[in-house]
Structure P
Amino acid sequence: MLFDTHMHADYSCDAEMTIQEAMEAAKKSGLGMILTEHWDRYYPTNPEAFLFDINEYLNKNAKYRSDSVLLGIEMGFQPSAIEEDRLVAKSHPFDEIVGSMHCYRGLDMYEPATYEGVTKDQAVGYYLEDSIKCLDRKPNFDTYGHIDYICRYWPYEDKNLHYQEHADLWDEVFRRLIGQDRSLEINTRRLRVPGAVETLTELYMRYQELGGKYVTLGSDAHVTKAIGANFDLAVKMARDCGLQIVYYKRRQRHLCEEK
């Protein structure tokens, strides 16, 4: 079974589905699911928006846990939050922790103002430099989420990342993930954007060349219709790059059996 390892429901303020609705949609698609509610400490535009009662979340949803329904969390990385969030990760029985960059230099990558007076080259550089700072603090997580998140919101004409434009920084990110034995998520949300598959494949190929072995597939669904979206493209990407698709249960890596 393939797993959609990244989605949001009741405890994420920007989601529009319940865990029950997510379970039904995943089952109809023949997928396992890992619910990964947002946890973003010190979020710059709204510090309380992406925090919640983790014990309540886990206890309330414990009855739904099964071999195909797992409970995790998505932790937003910022250098100032790594130490505290390492304790959160250690003290709760998550199945999977997605580690993600939603900010650089203390700025929200969702906000248009973040890109005012900043070129695309600078924005990507700032994002990757902060990614390296976070990874150097050795956060406690399993898979590195949506490396192309920044592309969703920037105002630049070219909507894609290009390995060669920041090759040294990408290599540093990938080497840290490999050295810390983390997986790399193929986030499926943007895979129908023109050029996205081609440019992302270059990045995942480089990850593999440096010694990376494992990827998770995550839709980042906030609504039921997005669960499992574009998984056909993601599976092909993984195969083309020679990467093994995995999921996590009780923080342990498991190989997925593809259809």
Structure Q
Amino acid sequence: MIKIRVGYELVYECPQPTPMLLLLNLHYTRASDILIPDHIVTSPSVPITAYRDGFGNWCSRITAPAGEIRISTDAMVKDTGLRDPVNINARQHEVCDLPTDTLVYLLGSRYCETDRMVELAWSLFGNTPMGWPRVQAICDFVHNHIKFGYEFSRSTKTAFDAYNEGAGVCRDYTHLAITLCRCMNIPARYCTGYLGDIGVPYSPAPMDFSAWFEAYLDGKWYTFDPRHNHPRVAHLLMAQGRDATDVPLSNVFGPNVLKSFRVWTDQVE
């Protein structure tokens, strides 16, 4: 068992009072692992109300005043310290046998255009073994096809765009892999949260939130990360949904500038 300090500091500037929706808390499935709560703190202090969305994510509502607002948390969570589970024998379900609540994750969505990619998916993966090996083949393809770089990021980029451009950030890897899985009748859902450099060589790249996905195989959701493409320690889930549309860090309902952005995910010795 290990302990991990997690948190962030976001500074926005708004020219007028501006409502915001924030998905900035750890997911309820990690509630029993939280040692120091990740309460959201704002400066200046503003009222915070919260609700649970249709995917079970904890959403906070605030109205940022005109000027700067600092949004932060500093928490502690425990983790097994083990890498993501691997089950190469996990079978793929027939669509008619899937639980009803997984079916939404077979459908096209804002960033995952299954209708534009289904023929490509079947041409690439139609002869691969079903189940875990097929999902892994998709991750291998996406990992090798996309070049990572923050300069390739843009909010409008879809899975189809990422495939054609061959470049992007973690959300683009994730959208493309999700789309290809759905085209092959494998439910896949988008996940966002913390992922620190625990159990891997030091990286000089600045820490950020990360995106990965879960595929439904053999009656269970399994974690896959096509950007890194090997099991990692402590994918700490914050929110999940159909794609990035459902799980933005913030929805800001008015003009704003994100002036500062820091994230930390550090193992505590």
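Between structures P, Q, the calculation of distance in nm of label points 7 Å out along Cα→Cβ at positions 4 and 188 yields its largest number for Q. Quick check: 14.1 is what I get for mean count of other Cβ atoms within 10 Å over residues 164-171, calculated from one of P, Q. Which structure matches? Structure of origin is P. Here distance in nm of label points 7 Å out along Cα→Cβ at positions 20 and 220 was derived from just one of the structures P, Q, and that gives 3.8; the source is Q. One of P, Q was used to compute relative contact order in percent (Cα under 8 Å, 6 or more apart), and the answer was 30. Which one was it? Value 30 for relative contact order in percent (Cα under 8 Å, 6 or more apart) corresponds to Q out of P, Q.
Computing Rg/Rh (Cα atoms, Kirkwood Rh), for residues 12-59 alone gives 1.01 for which of P, Q? Corresponding structure: Q. One of P, Q was used to calculate helix-only ellipticity at 222 nm (-39500 (n - 2.57) for each DSSP H run of 4 or more, over all residues; to 500), giving -9500; which? Going through each structure in turn, the value belongs to P.
Comparing P, Q, where is mean count of other Cβ atoms within 10 Å over residues 28-35 highest? Max of mean count of other Cβ atoms within 10 Å over residues 28-35: P.
Work out the source of 48, 40, 32 here, i.e. which of P, Q gives that when Cα extents along the principal axes in Å is computed. Derived from P, not from the others.
None of the figures in this text is laboratory data; all of them are computed from the coordinates on show. Remember, predicted model here, so these are calculated numbers, not experimental data. Cβ atoms are built from the backbone, for glycine too; each structure is taken alone.
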